Structure I
Amino acid sequence: MTDAIYRLRESLRNAPVIWKGEYPYFIHPITDGVPRLDPQVLEAVTELCQNAIDWANVDLILGIEAMGLPLTAPLSIRTGIPLIIARKRSYGLEGEVIIGQETGYSKGEMFLNDLKPGEKIVIVDDVLSTGGTLKAVLQGVERTGAEVTHIIAVVEKGPGLTRLKKEYPDVIIESLVRLEMDEGRVVLLDNE
C-alpha cells in the first residue's frame, strides 16, 4: 500500500460519525469540508488522482460544487489542464446547461458553463453513492457535445459506481476507496 492511500484510508477510518435520524453519516473534510482538512490528506488524494488518470488526452477537469473546488484545483495546477465547476446556481452565460440533480439525499438544479463540443473531460468527485449527481452531470456534458472519458470518485459508498459503469461502458469510472457504514462506524472495503 502506498503512503498516499494509507493516509487517505486512515483519515476515513478515523472520521467522526453522526446520526441523521436512523442513518449513520461519516463526516470527512474531503467529502464535507469539515473538520479541518489536513494538507497531507489533500496531497494524498491529489497524488492518487493524478496517478490514476492518463492526462495526455484530457482537455478539461470538471469538479462538482462544493467539494470539487479543493479536489480539482491542485490537479489543475499539477497538470496544467484548466478546470470548471458544476455549480448550484445559474450565471446566465451563453451556452449554460441546466441539469436536474437528484440523489438519495437531495434534489435541485446544477449548471454547467464553458464546455465546448469535442472536449475530453475528466470528472473528479468526492463521494459516489447512488450515482444520481454524476448521471445528471454526464447527461449535461453530453448535451454540450463534450465527452467524459474518466470519472474518479474519492469515496465509493453504495451501488452508484456499478450502476454507472453499466450505463456508461465507454467511460472509465473508478474510486480511490470503497466503504460502507456499519452500526455507526466506517468500514473500509478494499484490501489493506
Structure II
Amino acid sequence: MTATGPAQRHAQEAARFTELTESASAGDWTRPSPVADWTALDVVRHLVEWPRGFLRGAGIELPALTVDADPAGAWKQHVADIQAILDDPAGRVLSNPHTGDRPVDEAIDQFYTNDVWMHSWDLAKALGREPDLGEERCAATLAGMQPMESLLRESGQFGPAVPVADDASAQDQLIGFLGRDPAWRP
C-alpha cells in the first residue's frame, strides 16, 4: 500500500521503525550504529528528541520523554504524539528560521518522516538486519539531494560521501551519498 499524505506516510514509516525497536533486546541498545559515535539507542534518542524541539516552532509543546530506560516504549509514545498532530494539524504553521513558515503536517512530513525512513537503515544495520528502503524511493531521494550536495555537506548533518560502485543499487548509492558505508556491519 502506498501512503498518500503526511499522516499516512508517518504511520507507515513509524510502523517500520517500531518493528525494529520491538525486535531489539536489552543488550542491543548499546550496539554501534553506522552513524559515527552513535549506538542503536542514540538513533532512537535522536528521532524522539529533535522533533520535539522542532515542533516548538509551531507552538506545540510535547512532554519530554526519557528514552534510555525504555527505548521502545518512549518511541511508541513519541509516535502516538506525532501521529496525533498529523491526524489533526488544525491549521498550525511551523515557523523556522531555516525553512520558513510551513503547515505543520508538511514540515513534519518533509523533515521528520523522511528522517525516520533514513534512520531506519541505521537502526536495522545496528541490530544486524538488512534493511530495504525501496529502490524507487532511494533513487528519487538521491536525485533530489544531489543538486544541493554542497549545502547539505556544509550543514554538518552529512559526512563526506562514501564511494560506491557505479552499478550499485539505488539504496547503496543513497547510503553512500549520506556518508554511510553500505557494507557497514556492527
Structure III
Amino acid sequence: MTLLELLSSIADPRSSYGRRHQLSDVLLMCMLGIMSGYYGYRELGRFMKRHRVELQQTFRLLHKVPSHVTIRSILQQIDFTGFNASFNEWASQYIQMCHGDTKAIDGKAIASTISGYDKSYQNFVSLVCVFAVERGIVLRSSRIENLKESEIPTVQQLVQALDVKGEVFTIDALHCQKKRHLP
C-alpha cells in the first residue's frame, strides 16, 4: 500500500457541500509541512501559502491551497485511531527496527487540545511515540487523553506491537513503577 492509497482510504468526515480539496491531498500537504518544520494549523497554512505554486501544480488543485481554518477543521474531525493504525501499518512496511538502535519512548501534549483550562486538572491530548534516535524516525505512535487513559499501558502496547526482544528503550521515570500488592 502506498502512502497516497492509505490517505485515500480514510473516510472524509466533511460534508460534500462546499468541499474544495480532497482529504488525501490536504493530509499529504500537512505531512509535507510537518516534515519541513511547520507545526500547528496556522504554520501549516503558512507553509501551503508559501509553496502554493508547487502545491497547486503537484496536486492539480482547482482552487487555492487550504487555509489554516480548513486544515484545523479536517485535523479535528478525522478519526485519529483509524488513521494512526493505518499509518503504523504503512510505516512498518518501510521502516524496520534495527537491532541496537537507541529507541526513545515519550508522550508529548498536543498544543491547543486542552479542555477544562479553568479547572485544577485539565484534559489534553498527548501523542506517545517510539522514536529511533540515530535515524530520526518514528517507529510507532499512539494517542491518549490524560483524563481517560494513562501513558503506562499505552507504552506497553507500543512495545508489544513492535514485537522485539532484547532491545533497550529509554523512557520516563513514570514507567519505573513496582506493582504493589496490598494485604
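Derivation of every value follows stated rules applied to the coordinates shown; laboratory data play no part. Because the structure is predicted, anything quoted here is derived from the model rather than measured. Cβ atoms are built from the backbone, for glycine too; each structure is taken alone.
Some observations on this one:
- Structure responsible for 15.9, with mean count of other Cβ atoms within 10 Å over residues 61-68 calculated and labels I, II, III on offer: III
- Given -9500 for helix-only ellipticity at 222 nm (-39500 (n - 2.57) for each DSSP H run of 4 or more, over all residues; to 500), calculated: source structure among I, II, III: I
- Which of I, II, III yields 1.27 [Cα Rg over 2.2 N^0.38 Å, for residues 85-124 alone, calculated]: I
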